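S.K.: Following this line, the structures themselves.
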Structure P
Amino acid sequence: MKPIERVKALLEGKKTDVPAINLWKHFPPYDEDPVQLVKKIAQFQDRFNWDFVKVTYQGLFSVQDWGSKIKWPERNSEWPATCSGVGVVTDFSVKRPEDWANLRPLSMDEGSMKASIDAAKGAIDRYKGVAPVVVTVFNSLTTAVKMSGEKMFVHMRQNPEAFVKGIRTITKTTADFVKSVMKAGADGIFFASQLGNFDKMSVQEYETFGRPYDLEILEHAAGGWFNIMHMHGNAPMFDIMSKYPVHALNWHDRLVDIDLRKGRELCKDKLLIGGVEEFKVLPDAGENELKAHLADALRQVEDGRLILGPGCCVPSSIDEDRFALAKKLLMEL
């Protein structure tokens, strides 16, 4: 089976020849340039033949064009190894409540938005019809906190009218980005929410400032056949986001109270992605322990509708030879 055939079979509840897997990661410093990013995505995919291609940008691509100042990681690696660090914001573009109301939608024809669309096109052109290509998209609240830091929560609660104006602008820009990558031929998006967590916001807050704008963005990905909802964090609002109109769910199943088995009980209609603990087990476990870890994940999802994967990006510091070992052991199960 080609990866695209395997994923389509899983979505249809059919048996596959081997278990499906993708151990995605960030690609610093190559992710600062669309040509280099496509080159690294291709090297990564061609080596491991993952069951889908995830276009993973540097984590600040959605805020860069709004003026936040970014310190990029030290280029302490040689091709094809990645840096251990990532870019960090040194000066937020949104500092005051009124800054939200002053935001204007971004153009898709210049800056980070254009570079990100170009990178998606490069991956799509290379793998279309061979492996599903999904493009990383941050939801509006995630972009908002990346451009303002912890002040976002103060602004949201004390100046909700100004904050909502900003969220609407971010949503418009994000929707335009989704429309662009879908028009380019993406099979879906990897839609990431980092604030849909009980330790970050109340349910009422997320229902007000998160969910409506999430659904507005997802409307523009409706033409895709493999949209993934990534619920980031230690206490995800699983009941809310698992009901979104997507095809697959991903969360930190090994680190939170909702494991894969519980996830299947709570959500019976979607493909699950997870089962690999990326911080300790993947980098450090012996072969027998790692193999047992993978087997346990498979056992938790009795209907077989599972793609083995991390709870979020595998740390860039982990040697990619460990990825090869994990895939080898999985194929032996």
Structure Q
Amino acid sequence: MILLSMEQPLVSILTPFKNTAPYLTECLESVIGQTYRNWELLIVDDHSSDESFEIVQQFANNDNRIKLLKNKNHGIIEALRLALNNSCGQYITRMDSDDVMLPHKLSTMVTSLQHYGKKHLAIGCVKYFGSGGISNGYQRYELWLNNLTNKGANYSEIYKECPVPSPCWMSHREDLLACGAFDHDRYPEDYDLTFRFYKQGLKCIPSDKLLHMWRDYPSRTSRTHPHYAQNYFLDIKLHYFLQLDHDNNRPLTVWGAGFKGKHIAKILKKSNINFTWVCDNPNKIGKAIYGIRLQGFDQLKNLNHPQSVITVANEVAQAEINNYMDTLNLRAMKDYFFFC
């Protein structure tokens, strides 16, 4: 049943777009087809060079809930700021211009927020799709993400990957503003915002409902833009770990000497933060990198109540590390943190 719009709080949907003409019609039709009717779409053209603007303009001419704006600056963060500054909704959500909303997405999220109240974040399950099929990596990410969302345990593995899908969350306006909204210039912007949700203590509402179809294709921004390169993710993880979860009174260890371990070690050394660097590779133990000698992981037993940043990606190895940490009575997200 569709409620009358006067009985529904306004939802503001923020959508930047740039050269997504092949997908915009399907995206906009999915927004218009929502069972929840009281929404406004703040859709911002970020200097498109294809016919994207004209496509959106046709929709805006036929539906006054669609507000088409042009980004005078450049980039997705500036576009999101513009959209938010022109929005009026009690609830705020994002949408990607190449994706598809399932019809019950907005109604499900609004109902969740109305039930749980402020200081909560409504989320939902996602499904990747694309004409060329979905890679194993994205399939695994989808499964991992949805398993966390089912339990509302998204922050429990926040240092592995972004655990809140950028186009599938909704918050109270006041909560988003309290998190700093899009005031920061740190990329990837969705991961940075997720850390600020975590910092602000917004609780993720568990959901087992599929709400969003996430399109994958070769020219997708997260695949091609340098702001979404691996080192940007590592920089954000370490920035917030040192701010939110690191205890300066405890010894710090870094596990692993691959790309991620080296990148983190380099930043820590540059920041004059002392740490012990460990690994299980016999070819690296005893050698020095950046002037720091690598040690075996059994060195952990000699440290007094350490915290560990673990950059080991292999799932079998991660399970072994979890078991090892159990023997030392060390807990995940308190004593050790997986950064991959």
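Only the coordinates and a few stated rules stand behind these numbers; no lab work does. Computed from a predicted structure; not experimentally measured. Cβ atoms are built from the backbone, for glycine too; each structure is taken alone.
S.K.: Any idea which of P, Q comes out highest on mean count of other Cβ atoms within 10 Å over residues 270-277?
M.R.: P
S.K.: P(r) over Cα pairs in 10 Å bins from 0, in percent, for residues 118-245 alone computed as 12, 43, 38, 7, 0: which structure among P, Q?
M.R.: Computed on structure Q.
S.K.: Let me ask another. Tell me which of P, Q gives -10500 when you compute helix-only ellipticity at 222 nm (-39500 (n - 2.57) for each DSSP H run of 4 or more, over all residues; to 500).
M.R.: It traces back to Q.
S.K.: Which of P, Q yields 15 for relative contact order in percent (Cα under 8 Å, 6 or more apart), as computed?
M.R.: Corresponding structure: Q.
S.K.: Out of P, Q, which one gives 118 for volume of the Cα convex hull per residue in Å³ as computed from the coordinates?
M.R.: Corresponding structure: P.
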